[in-house]
Structure P
Amino acid sequence: MKRINGRNDGEVYTRKDVVAYILDESNYKESSNLGQIKILEPAAGGGAFVEEILRRLFVSSQIYNFSFTDALLDNVRFIEINPDAYKKLVLKIRCQVQLLTDKELEPISNICILEDFLLSEFKDKFNCIVGNPPYVRHERIANEKKTLYKRKFKTFKHRADLYIPFFEKALNLLKTNGTLCYICSNRWINNEYGKGLRELIAINFNLIKLLNIERTSPFDEDVIAYPCIATIRNDTFRSKTLVSDVHKREVDFDKLNFVETQVPKNAQWHNLFISYDLQQNALTGIKNQGFEIGIGVATGADKVFILNGQQRFCVEESRLLPVLKSSDLKNDQFVWGGNYVINPYENGSLCRLDDYPMLKGHFYEHKLELEKRHVSQKVPQHWYKTIDKIKPSLKNLPKILLPDLTANKFLFIDEGNYYPHHNLYYITGKNIDQLKLLACILMSDFVRNQISKMGIRMNGGLPRFQAQVLKKLKIPRIDLMGEMTTKQLISAYDQKKIKSINKIVNDYIETHQIYDNGSQLETLAYDATLQLQFF
């Protein structure tokens, strides 16, 4: 398996601070008794981890008074498939042992093994598995190897990169409470080919931490790798996991800021890894800023409850509310269709039909149709209720209008004239100007890229604004945006200048160093000849 990256010897070395972080994450620390701790590096390459693993084991042996060489021979394993890299690895181990103990080490083959990790057999399991699995695109893997790997690994599907089965194999070699810590591409977190691996981890293991460092340089040369470091443990279920996204070019492992969030329960990890800058407290949820998110009324029988034109005169006017449908918002135009919704509620309860003879006649004319609805069958005496309770006060509130399925690029605000229908989501809260600012943010590429990360898009790439999506979005704090930005956005909104709105929001985010993982578009395509092994 040839590895190419531009260096003559074909190696990309992991920096020492990255190696130290990974070993710390795996609880392979010199301050602990490592005498019985089994550790594996399944793609050792030139041996970036060798020096630090052996050093820590030696220091631990001095502290806890166990035989360093016995522990090394019994518990440390380095696997490498490439014969040239293997020779260098053996030499490095010999030199390191000689340096630490002033003695020769035999047999070296017990520690360093030349074979394909994915096809190898192990008698024992491991407490710690660390390293950098090979980064090789699917089409660059030999066909005979692909066939073997697909038989052995259920996660090796679609166009999976080679590192995917390296995860699965290693996870299955973990002892109870054992830890796997890999640095590799972050693409498996969202790509289709990573679905099986995500599901395997969510169901059978615990994702302890995920550190996204795609903007940093964790190697001693620049490579296109989009790296992240995943820490996964084989222990009892946990409800929380930690996520961090480093935005600076250089990462300081002593000053990482992790966000605690819900551990993934299935293969859907998109929202978990929408990363945001909490260090500045610059981003937060929509509801956290004092807004409320909702969806319009579902009646269960629109033909009965929604009236238009002359139809509305068949019931008392006091029982009607002007209702806004998604069809009223088309081609970036807001034109009310003249529809009304019947409100069967009064003071929070169903009204007495005897008090409204016209309404009573209308409902009894359609009683059989209304009684067939599930909502009516649950409580037969309430056969004329709507599925959702109508709250007339909602009509009077200013609200951002968000049709679920629409090609509109502009988000309109109802200043308090209409009641939303069930195919419209809405946001209320604060004043008109603050709603305009929020609408501007929601129209920006910054938010659309977040939605894209969640996979909630219509055909054609248009975002779907649904309540569950809106509640997960992370946006700039409106109260921190400043007077100039505020005035610019409100002016652009009033003039419906969508491009200007997007530029102002994007400039604000860039100026204030607020980044979203979804805004890093994959503008750099894979090089068909680029196959990386992170040594």
Structure Q
Amino acid sequence: MEGKLIRLCTAMALVVGCAHQKMFEAKQDQPAAQPAAAVPQPESAPASVAAEPAKPPESQGLITITTSSAEAADAYVEGVDWLLAGHQDKGLVFLRKALQFDPNLLVAQAMLNHNTPGAEAMQKVDEAAQASTSLPEAERTEIEAIDAAKHGDYEKARELELKLLSLAPRDWRAHAYVGATAFFSAHRAEEAASHLREAASLNPKAIGPWSILGAIAEEQGKRAEAVEARGRVAQMRPDDPAAQADYSYVLLFAGKLDEAEQVARSAAALPTPDAKPLAALANVEFYRSHFAKGRESVAKARSLSTDESERLGLAEFTIFTHVAEGKYDAALQAASVLESEARAAKNPNMVVIAAMDRAFAAALVGKHAEGQKYASEAWARSESEALSGIGRKDLQRGILVAHMWTQALGKKPADAEKTLALMEKDAADSPNDANVRSAAAWGRGVLKLGRGDAKGAAQEMSQCIASDDLCHFHLAVAQEKAGDKAAAQATRAALLSQQRTQNSFYLVLRQQSLKKVGDKMPLPNL
């Protein structure tokens, strides 16, 4: 995960899938810290408690953390658990704390810089990987996987995760990594859930596995299971605003807006000021189409946030709330604000995202010529900015979608064919990434839609994964144009039932779908 590029599910991520990075670590019951030795992750006892001098952790099927500081190990694993739960800002606080205790803790160096945008951070991950050659094999493998992911080599990272699981089959983190990849990348829900349940069993105090199990239930439309999973996290962290905000989000997903609002307001009243409950409250307000009020809550959240990436992510969130309200010019202005703030913060990812979001905003309102221009600007920035491998790869995937959309529906079929060829090659090169294959199916479909072959377009887009909202939005358009109005209404109803949160791009699709559905069929329980 780099900056807010991945975890905030930007417009790009909505189309190719949230490429949630899996290289995380959290606490586990196992032997405690040993001076200048391989230190495992403690859970049931403090790291300062002496361990039985029996077998080294690696021989017990566990992953080590090599440090002479038990405090560093504790801070590291606490940070990674928060990363796995989707809260980068909280994770980074603990990673920095770990490095204060032990500046030479290589896995913390790698993880911190993996979550820092830009080419310079990628070089630092490389350096940590190069320095890890003398570490125990499992620990070294984890760092190598972090490095591969930072370079955008997801296939290699996946192979290393599987190797890590074979080296440390009793370590909950190894199961969590493989499970997260199986879900967020391949969308193999049952396989992912099996590993995550095993991870939760091995370490009942970790919140990360339950957070992802909640995400799996959401994608499957299992509202009760999603609420139960997220509720567990809220119970485990009753005084933490982030955990309570997440519970508010899942209640919104379940259609319980009043309860979601109550939880968000209660979390905002906790002693520790935090941006996240106000962001959750904003989501409730946007679902009620209270756009101005929602943006006020976002502004308050930004004022409370102490994390630069979070502030930029909240600024990006507002862009599409303007589009959802029908205010295109305001969306462009919001993108300009994001670009200015991103340059001041020296965040190259968000500089590119600002241009990309202009392209998506234009596409959403049918201004395809403008969208093509903005997509070209975004591509040029993705080539010139000092991005890491993962940053460039994921951003360019999103920009290709913006190009494809505006070219195919903007009467540029020859250009769209060239863009589709790049998307097809990416899909062929990423055999284990269902998100990329889904994007290619959408690309084939939208090209046929632009050429007037609505039936063929619907056939192509019916192959998209459930979480590909843009594809299902255009699938409904294709079905309607092909004369199958009942299928179009059913597709729109299914899209509306997703009720995604922290996702202003989805809010636009939702608003436009609501106009089409009207009073012709029952709407989701909102």
Structure R
Amino acid sequence: MMSVSGIPVWKEYGYRPAIGSRAGETETVPILIVGAGPIGLAMALDLGRRGRRVVVLNALAFIPRGSKAICFSKRSLEIYDRLGVGDRLLEKGVVWEKGKVFWRGDPAPVYEFDLLPVKHQKFPAFINIQQYYVEEYLLDAIAPLSNVEVRWRHELVGIAPHAGGAKAEIETPEGRYFIEADFVIACDGSKSTVRRLLGLDFDGRVFEDNFLIADVKFDQERPTERWFQFEPPYPGYSSLIHKQPDGVWRLDFQLGRDIDKKEAIKPENVEPFVRGFLGDDIEFEFEWLSVYTFQCRRMRRFVHGRIIFAGDSAHLVSPFGARGCNGGMQDIDNLGWKLDRVLSGLSPESLLESYNDEATFVADENILNSTRSTNFMTPRTRMEKIFRDSVLELSRDFAFARPFVNSGRLSVAVPYSNSPLNTPDTDVFSAGPKAGATAIDAPLISDRGKTWLLSRLGDRFIALYFADDDAGAASLQADLGGDIQVVQIAQSGPATKSRLVDVEGLARSRFGAQDGACYLVRPDQHVAGRWLKADSAKIRRAHERACASQGGAK
């Protein structure tokens, strides 16, 4: 396995000089993204597809192969699908929807759960796929875009914010140069250089327990389920297993607090953990070994003038629940359309304050769930241990106790419940997503055959009009103008590009939509407002609110 400075390499891209820049000179770009991980690359792809000129800086010249994110949620897959890489990820990834929780040596689970109770959607609850594949696929999608440039071995070493953006100083093998950027998006991870250079920090809690990751390759038939075990009959206070592509399995063991980290990752010291899990008759080889601790913290604000933070640079959670990278994907999904509108002059710059409002709310929800999971998994007091063990014991036989079992509340899209962009309900719906929630997928028929509802949403404002009335749909489109596209959801009749047929009735049912109902859906597929009867004046007011709100400074 090739490595550079001790870091295993998945795919090397190599240093290239900046196009049009020489040492000591200053370049001007509209958008500068720092960090070419999955969040930075997804952000670049989103903005690049909108026609924006984007430069991405990355200190390394390769995609690392090491163990990072592997669990990608349904919502992240829907975002990746909007960006054109969802099908490729689904094809390569290991699909799973079920989880089981075990306790001690009992071979029977104390609790089982299904993460996708609403079936017949394009994407499953989760796929497992190594982060380096995600980064490679994003880079492949970026490659045809002449307006997006990824610069390898271009390391940010200085940044000076000002009213019109920021001036960045970049180190390369050929010397330093400068970029004047209208906006800087920091996607440079938990040790963010941008955050450090600005003297900013996190608020929150640091956990002291240590966990061992062993990515192991072995040949054994096992169900593609998430298995978590409390107090296993082998080394470690808890264990977790996930299947990845290429015959690789993620084994995660809780080690405790006072350990020697260098000793803990020596193969001869890891082997008893793996042997205890697999047994003595299974041959295996190590792909990657590491020890980690984690934090549940965030920045107080994600928007600092024209420097904006997303992903791990803005917030950190424990890996249990897969809320880190998936939370970062919700960040970029939120930010992309807003920044595009601001740069187009269609919305005031104050719209970006709503990114701060919504993204910090999501981070708080993820941190809360992550902290609760960690407290259950690693009880700090005798009473916490008694509570946990009682819950596990009762869960064997009593359904009421099972919701209290917490081996990591797994990532789902957090609704923007109190967003200033929402138009609150004035009509009573029997079902369906409220303002701030994501739209729900459903199978439909288009002029090209079977399609999915969410595949027809995104990148612009959509008015979902549930009716067979073609003349009403045409009139609504004429009233709303070009900034809102009407997509008609009919029950019967011919299908066209903008007239989709809900032959199974699942879309109408999932949205609680009677004839004539309308949902206004934002470019990030979150609902902005809904009405039992389409009213163009109300829809336009909801659109104006969603495009111009100044948010609430914190």
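No lab work stands behind these numbers, since they all come straight from the coordinates. Here the structure is a predicted model, which means the values were calculated and not measured. Cβ atoms are built from the backbone, for glycine too; each structure is taken alone.
Quick notes
- Structure responsible for 41, with percent of Cα pairs over 40 Å apart calculated and labels P, Q, R on offer: P
- When Cα Rg over 2.2 N^0.38 Å, for residues 379-426 alone is calculated for each of structures P, Q, R, structure R comes out greatest.
- Entry that produces 3.2 once distance in nm of label points 7 Å out along Cα→Cβ at positions 83 and 339 is calculated, selected from P, Q, R: Q
- Of the structures P, Q, R, the one that 16.1 was derived from, the read-out being Kirkwood radius over Cα pairs in Å, for residues 227-330 alone: R
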